[in-house]
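A.B. asks: Each structure below is given as structure tokens.
Laboratory data are not the source of any read-out in this text; all were calculated from the coordinates shown. Note that the structure is predicted; figures quoted are calculated from it, not measured. Cβ atoms are built from the backbone, for glycine too; each structure is taken alone.
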Structure 1
Amino acid sequence: MKKTIYTNKQIRWLRKNKNVLRFREKHITYTAKFKIKAVEQYLNKGMSAREIFILAGFDLNIIGPDKPGYLMHDWLKVFREKGSVGLTKELRGKGGGRRKTALNGLTPKEKIKRLELEVQYLKKENDFLAKLRAKRTE
């Protein structure tokens, strides 16, 4: 995947978006609130990653038309492993040691919410795999 280098004009535009935490010439860091909301919209409302980013005020001509899909894939992986708490922490460059999927430190309400979202995700994943298997046998 090619790294995009943002121009000064694009950086000024990105600065105005409330879903951008910070950015560099080659990288955008999104707010934890946006990542969690995006994952919930993807899982609960069946919205595509592109739709979510467009509704959040991102111009796909600037961030790249495929970027939402790549990011959603990454965020879903983190969500499955660590729940919404994983989306609130920056994990890049933190070492590759084994980490527990932590429910520790969450309130019972947060644990329930996380587990409900995980169940929804797994149901959708199972439905997708069932459809894929059905197509193979056709």
Structure 2
Amino acid sequence: MTAPPRSIVIADPEPEERERLVRLVEAAAAERAVQVTIHAASDGHEALAVIERERPSLVVTEILLPGMNGLALLRRLRERGGAPLFLYVTAMARESDRYWALRNGAHSYVIKPYEDAALQARLAQVLGEDAEPDRLGLL
């Protein structure tokens, strides 16, 4: 019997970046033979609505979202009693940004610009459910 598709939300204000992330998630899912259903959002409020409706297992998001930033999005979901795995793919490159994101419950933190192969490998780990939180080194 085939497992149901895993729901994933991708949130980024830039359409080209959302499409790039969709392609990388699809490639990582194919690598792990995991079926996924991907939902996209362009701002924090839209992402929150999609997350509440779809109950994804993974959110791949920029921190710098209009309306509600990615950190506030994660905090709000945690306050409501739980949140899916959060993988930030962000232009915020300071070590303190990464520290606070991980401290507040993010699973992983990737700084833009990134190499597609490196991010795809990280996504494959997360989709394969054998990924440890990114507590060491930046990707």
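A.B. asks: For relative contact order in percent (Cα under 8 Å, 6 or more apart), the calculated result is 24, so let me know which of 1, 2 that is.
C.D. replies: Only one of 1, 2 returns 24 for relative contact order in percent (Cα under 8 Å, 6 or more apart), namely 2.
A.B. asks: For which of 1, 2 does distance in nm of label points 7 Å out along Cα→Cβ at positions 86 and 118, calculated from the coordinates, equal 0.9?
C.D. replies: Derived from 1, not from the others.
A.B. asks: When helix-only ellipticity at 222 nm (-39500 (n - 2.57) for each DSSP H run of 4 or more, over all residues; to 500) is calculated, the result is -13500; to which of the structures 1, 2 does this value belong? If you can, show how the numbers build up before the last one.
C.D. replies: Values: 1: -19500; 2: -13500.
Considering all the candidates, the number was obtained from 2.
A.B. asks: For structures 1, 2, calculate volume of the Cα convex hull per residue in Å³ and state which one comes out highest.
C.D. replies: Of structures 1, 2, the maximum of volume of the Cα convex hull per residue in Å³ occurs in 1.
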